[in-house]
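Before anything else, here is the set of structures, which you'll find just below.
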Structure 1
Amino acid sequence: MGDSRITKVVIVGGGTAGWMAAAALSRTMDHLSIRLVESEEIGTVGVGEATIPSIRLFNALVGIDEDEFVRETRGTFKLGIEFRDWGRIGDSYMHAFGQIGRSLGMLQFPQYWLRGRAEGVAGRIGDYSLNETAARAGRFGRLPQIPNTGLDGIAYAFHFDAALYAAYLRKIAESAGVVRTEGKIDSVRRNGENGHIEAVVLEGGEEISGELFIDCSGFRALLIEGALGTGFDDWAHWLPCDRAIAVPSEDAGPARPYTQAIAHQSGWQWRIPLQHRTGNGHVFCSDFIGEDEAAATLLANIEGRPLAEPRTLRFRTGMRRRAWNANVVALGLASGFLEPLESTSIHLVQNGIAKLIAHFPGRNFDAANIDTYNERVRFDYERIRDFIILHYHANQRSDSPFWTRCREMAIPATLAGKIELFRSQGQIVREADELFVEIGWFQVLTGQNIAPRGYHPMADQLTREELAGFFADIETIVARTASRLPTHDDFIAQHCAAGVPA
């Protein structure tokens, strides 16, 4: 039996997606010859990035020292996302990472909380979350478990400078043998029989051949769309925002250990704290607000002096009909785009890489393998899409046509079913390995004022006094543990402070 292994991989485009792919493949598949083609003349979308806890798995896969990584990317730690003004103006809730409360017997904590809230003995759901309690107090520490309690500790992710992360990964990839080529792609040479890409041709005439091509060329999608015409499923009817204006600003105080997502009349604003600056952006729908007004709204709501002129990013929300077509796998923006509301952009790159490794092909490019990859990637995109749509749809705002449109729009059946199940009894079912777990859905659903009609009858097994004591014990443990953590700034200063930027 002959050797059918692929040995030559070409990555088109650098940035976060390209260098994540290069670092992961070079560290896990040492038989590969990997070449990455990028041009310094072509900018990347990279801004201050917020992530979710799964990024730690990727960093561990490629052998990253966490303190060094945070220092090199001028990063901070992230315990969740605060949403302001999303349900009604004046509302505030947090989608915090990690455990909330604890289960009793066969029943999860949220069912007891629903009963406790109905009977007036439960506080805010965040009172029973160590992550939210620590975040609002500006505290952080590496604490996998709360000692002697059976309760999980801190679950965390990061904020960092995406350009610095790409540069950091580049060093790792090149040290593992990845070869970088500077240049712009002029054309693509395809096989006349099967349509596969055989080589990319640079403007200077150099041909770079490969067996597997990874398209990380951003919104341009040079290979997956430009060469192969794969097609794109547009989701703007569900996620109507199509612009973002970004601007960095000076820090205006201690770095919050959480991201902020603040709703405005025709979209929302992000705040991402880094060690050397704050990343700010206004995501909006151009049907309802012009770019000049959107920029003015952003500048009026940043906390420090702007460090640059605002820049506009234009996008379409949706995904390629096939993330893997022929011998091309698209990652990052070339694969699709879901706005950064729940910080899933880098996760989707990581997810695509992990599934590529799991389904890594031979030279025959077996159709069943490719189809399974595409089905799995589509499932991930669609379930994350539904979670983001929920934030827009579940609003009670009456101050602008934008929010009325979002509230009244038809939504995917998968999301409608999830909402109706929750309304009936507060139940959430996580399907397969979809990204967001039950407690994440619970925080957003209740945070945006969707109230179940009841709760599971097993929650009535405790007396009212036992239930009140159950909540009080957890709240005490959580508050005491959070108070003993160092401040976020002190933790960074002690473990991973960056030097003064040039």
Structure 2
Amino acid sequence: MSGAPIGRVVIVGGGTAGWMAAAAAARFLDDGQRTISLIESEAIGTVGVGEATIPPIRGFNARLGIDEAAFLRATGGTVKLGIEFVGWTDGTDRYLHPFGTHGRDIEGLNFHQLWLKLRDRDGIGPIEDYSMAAVAARHGRFAPPSPDPRSPLSGLEYAYHFDASLYAAFLRERAEAQGVRRVEGRITHVDQDAVTGHVRALRLDGGGVVEGDLFLDCSGFRSLLLGEAMAVGYEDWSHWLPCDSAIAVPTERVRPLLPYTRASARTAGWQWRLPLQHRTGNGHVYASRFLDHDAAERVLLANLDAPTTAATRRLSFTAGRRNRMWEGNVVALGLAGGFLEPLESTSIHLVQAGISKLFALFPDMRFTPVERDEYNRLMRSQYETIRDFIILHYHATRREDSPFWRHVRTMPIPDTLERKIALFREKGRIFRYDDELFAVPSWVAVMLGQGIVPEGYDPVVDALDEAKLVGALRQMRAGYANAARQLAMVE
């Protein structure tokens, strides 16, 4: 038997996470009777350095009915075809983690297995030559994916770079127009039920009170509701991800625009560069036990390619997640639930994933454990698989030029990642579980890019005619190159 429906949804905190939740709730949860409120204080700043995304953001925007052109204008957005990694293997290398697929599967075999067998043949070339996104990115060109499966553009995917604060403002305007009530104020006290521990109401400075049934904690690193009020602990992953600090600074726009993010390895971390219409976003993520803050700032400023347009901002964090994202009648989204450094641009995606899974398991007033536990299982899996993907970049390196790189190269890694590397090193096999975020092409791109070359390949490939395979791959490679040359330049 169903319980009474949730009547009052309260979102704590604005910023990207809060207004994403508000816009989605206004679109999918407003049944004409349910109220949706968002509490934020203008006096409390937001982190707002995450400006790069991965392709699922396009689906999120589409489900909200957002016009892409209007969104790009409002947020200073640009297209993103992948991430270029510079210096991660030996300090001089570079490779691209492109979005979309590599080549075309043949006879049910993953394309990369065919490439592994033939990679040393004349005219085959690197695996990046079989990614439409990678080839287009190298030429500085772009076109939307083609619906025609015969077109090389059918395998292309893309995401965006954008100003996170402008995205939050864009979503706020939409959410308020659709009935979300914004409440200005700083929360001074959380009222909880003496028996269940559920949050009943939030008291604000100035005497205001906001009551609710379901509370979404988007309060950032503080985790005001889930961490403080509900006392849900934090699982520290800094023994695997030692970077705990970041310095961010904007610079003038650089031409031509590059349709990809760049992540350049530094002595004790890495530096990001991502192009927007009106500026370039830059930052240095580093481990403070290996590099002090002043030295980290000097590294960042010494490696910019345009004049700065504002002062630097410093952030501190601990990689990890809350033990549970849903406790009682509180669900945490974004930084309130956990943090993984932005190496693979997953921060905004984790907000999006949290929202979609909550809506799929939306409770009634009983707040049944089965729904809560499934949500927590799914979100734990999301964080852990992304965590492993990020650790891979650090651990699979040959660099020995600094204490930081020697540490990450030799540190113990999660068993889940160790198995994944071992399977790939043997015969190039990648297996995905549940709704794991990164697909096979992503793992292949990073494994190979980081220098993990399989000792063999799937033996089933040997059942195919080798001469025909070589011809097919050469034709594919030429097709991607020809298609890229016909695309428009990114400006």
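With respect to distance in nm of label points 7 Å out along Cα→Cβ at positions 373 and 405, the largest value across structures 1, 2 is given by 2.
Structures 1, 2 were compared on mean count of other Cβ atoms within 10 Å over residues 53-60, and the highest value belongs to 2.
No value in this document is a laboratory result; all are computed from the given coordinates. All values derive from a computational prediction rather than experimental measurement. Cβ atoms are built from the backbone, for glycine too; each structure is taken alone.
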